[in-house]
1. Of structures P, Q, R, which gives 203 when volume of the Cα convex hull per residue in Å³ is computed from the coordinates?
2. Given that relative contact order in percent (Cα under 8 Å, 6 or more apart), derived from a single structure, equals 12, which label among P, Q, R identifies that structure?
3. From which structure (P, Q, R) was helix-only ellipticity at 222 nm (-39500 (n - 2.57) for each DSSP H run of 4 or more, over all residues; to 500) calculated, if the value obtained is -10000?
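No value in this document is a laboratory result; all are computed from the given coordinates. Note that the structure is a prediction, hence the values are computed from the model and not measured.
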Structure P
Amino acid sequence: MPHANAPLSETGRLRLAKVVVDDDWPLERAAERFNVSVTTARRWASRYRALGKAGMVDRSSRPKSCPHQLPRRTERRIVGLRVSRRWGPARIAYRLGLNVSTVHRVLTRYGCPPLRWTDPATGVRLRTSRRERRSYEMAEAGDLVHVDIKKLGLIPPGGGHRFVGRRAGRANSGTRGRGYAFIHNAVDDRTRLAYCEILTNERKETAAGFWERARAWFADAGIEVRAVMTDNGSCYKSKLWTQTLGEAKHVRTRPYRPQTNGKVERLNRTMIEEWAYARPYRSESERVAEFATWLHTYNHHRGHTSLKGASPADLVPNLAGQNT
């Protein structure tokens, strides 16, 4: 890919080379015409003579050889000492007469973990880096359902500040605002199948009623909920919520760790990006009217990266008949 400030694209290089090779222009004249140096004009003309049009593409800047690269035999000795004797980079470097940073780069390139991450007796890896960790996933649908509440500011008639500007948005909403909508969400851990309702508050009675309807909806799809994960909100700590769960196990997230409930947090983010603020709405009723369509698309048609491009409906056979 050419540099942003490069005077020649691949097409420009070809034109330059053709006027030199095919039209017999002097290099100085061609360089002046295309606003490049004589050296540049000579290079592209030479490549055109040798390779034709194919020579106008960028080549890799990687050198053909690296005289300072360690021999493969030395790299194998480094890894061998690490595995057999459990030596660190410094001790291996002293033994082989190498630089410590060089040994460290070799160990990293071959995927050797830090010694403190392995068992001293067996050498078995006991710990992984953050990049290597994978989020947990339940084996069966219904093993765990994530529940959460997303609070959104209501859109005033005429539009909110996100799309009409702060001054117009403030004028539309009045000085005290218009309140909030509370979206109660339940998403299955295994299939990412989601049930959501837009309600007026987050009181315990409202949360309990939502879960009764959500449980019935999952049951219609053939999913028996065995555990429910929530945060430590007051509505989820109430006796009414515990009674509503029935035999389902209640799992609470760690305080101040929303990542524990990451599946539903990701649903909230997708909801914000693809529905709530995806386009300008002129009123809250207009946005609410779009919610059912978006949720249907999320469950039946939207490919999920966590499901390798499949939709929740692809993993829930009893939901396929509802796909329209």
Structure Q
Amino acid sequence: MSIRKQTNLILLVSIVLLAYACSPTKRILVEFPQKPENELSEEIQSLLLVNRAVDNSYTDLTTDSLQLLFYKKDFQLDTTINDITAADTTLKVLGELLFESGRFDYVIPEDRFLPASKNAFFANTMNWQDVRRLCYQYQTDAVLAVDMFQTHVATDLEDGSVFDPMQGVFISAVGAQMVVVYEALFRIYDPQQEQILAREVFKDTLLWENMAFDVRDLFAEFTPVKQALTEAGIALALDYSEKISTSWESEYRVIFSKGSAELKEIALLTDETDWTPAIEAWEAIAKGAGSKSEKSKALFNLAVAHEIQGDLNGAIEYALDSYNMAFHQVTYQYLELLEKKRKKQKN
């Protein structure tokens, strides 16, 4: 590289770094709550989680025992497996997800596999007297029951070949594939109204596949059937929790962090979970006798704070006040974002 080109490159990098260092804004990562598709009434704050699908057809084979059944069939099997661990994993993970959403408390009783009369596909509706008894016993507002749970596993093992670029030839190999189809029915029973608040059926597929030069190496890395069933239970819990509980979406926002020593100091407060001191400080600047530019930046920061707190209308009002006080390109762009967000919520 010539000296002139090297000098130009160093100058360009310096300009970019200087521009970033002089940026008047601070970039922050925040999480916004997303309403679920089937939001339950606020009267339902706690759920009793039970499973009415597990019966005498369910087993709990160890990882090695279950794997051996497939090896005896040369890993070429297509069958339904009723696994207790997979069914129980769904309940446990679902409870944790519902609690972490901040929307529900939950109880999973020790005797969580309840007997139930069934038709050809799933458990019949619970008796309302039983629902009331369970909710009273465990002090919950409703019962969330898994009224059907089924996992179907299909595996395949076949010879193949892979291209070796070093030798320029195809080399013999062996490949395995495993598909788990999981299916479930969830019902939420409200004892007060004697009403099923939600009824959801899920059916989806998980796939694993790999290839190696010999069978031993292949299955040393391949997901065991037992683990695949457990992962299906986790996937099912994730599917259903998104339907009834709040989810969180991460997005980046900016706040003005420069322009005065005071703005810089206040911006440091946003590193904490509680933004209350920062909000109070921005409000003081916005109401004070400072410059229009400084007030406009404080108003913009207040808009971001209100959006994070879930007050979209308040955020738009503050952003408009900021825009009218003094023009900043970032304010104009932020107002466009907020308007799009408001239209999305209305739809």
Structure R
Amino acid sequence: MKAFKYILLLLLIFIIGFSIYVAVQPNEFSFNRSRTINAPASLLYQKVNDFKEWPSFSPWIEQEPDATITYGDKTSGENANFSWKGEILGEGQMTTNTIEENKSITQLIEFTAPYEAKSNVNWTFEPTDEGTKVTWAMDGNQDFVSKLFTTLMGSIESETGPDFERGLFKLDSLVTEDMARYDININGITEYGGGFYLYKTTNANSTNMSAKMGENFGAVMQFMGSKGIVPFGMPLTVYNDMGEDNVIMSNGIPVNERYTIPEGSDVSIGYIPKTKVLKTILLGNYTNLSKAWEATMNHISENGLVQSDLKPFEIYTNDPGNFPNPADWRTEIYIPLKE
């Protein structure tokens, strides 16, 4: 009997001591994980901001893809929310509290079963030379039950940190694959309406073409701004000579009439007449233009089409600044044909 009392006493001492140990654990927790992704901050922000995108990169939904996901009336922006229910995931919901476009998102995650808990979730998107540093963070308070759980099972960071790392890896893979999408469509023979354009000419190769295009378009836009000339269409490039290792190109902006160019200006005015053309549409990154040109020239050869003396040209029909995903950039290739 005495031995049994000693055992009970020792057990009581252990329970009291363990309870004190649990009680003095930190009342708050916080941790984060980061990954630099070679993608624009605006594109990554869009993916995270829309809860309908979460199943594609969520490490938890990956564990139970058959869990029931229910979306609120809003799925992106402030007050957007979604909830989940599953055997592995339990039950809970997440709500977006505040956003700073392309910079940060703050959210509240609430677990309702098998236990109740609330935590703050924060995302930041920081542009870097290598792309965008995406940081996924979580913080919150710990009551006694939470402290007991983390004492027995490990800290919230040790349990959840690897999930954050997995989610960031999946987000990286998802966005990288999405940006690589492209589509080439030989639109067929049509008529180009023609018009004037202001341009600057230079020679370039594959290593500096993009930079020189940017310089030329910048010079033309600066000239137009100084003269109060309004663009009358999207930027274009006329290829005066297309060698294997070098091209001579004129990068320009359409205008609605002929303008007199001051003597000595490095900007000139050109005119493309109304003409029959073969039109190809590339939807995707400009790095895929060589594939689009190859498909276009193969089509000309296979169908016995004959190019006219007019130079071929490209028109960039949407502004990349408004389309953060390169897969959405649209370029039209025109090859003038003999009548």
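1. The structure behind it is R.
2. P
3. Only structure R yields this read-out.
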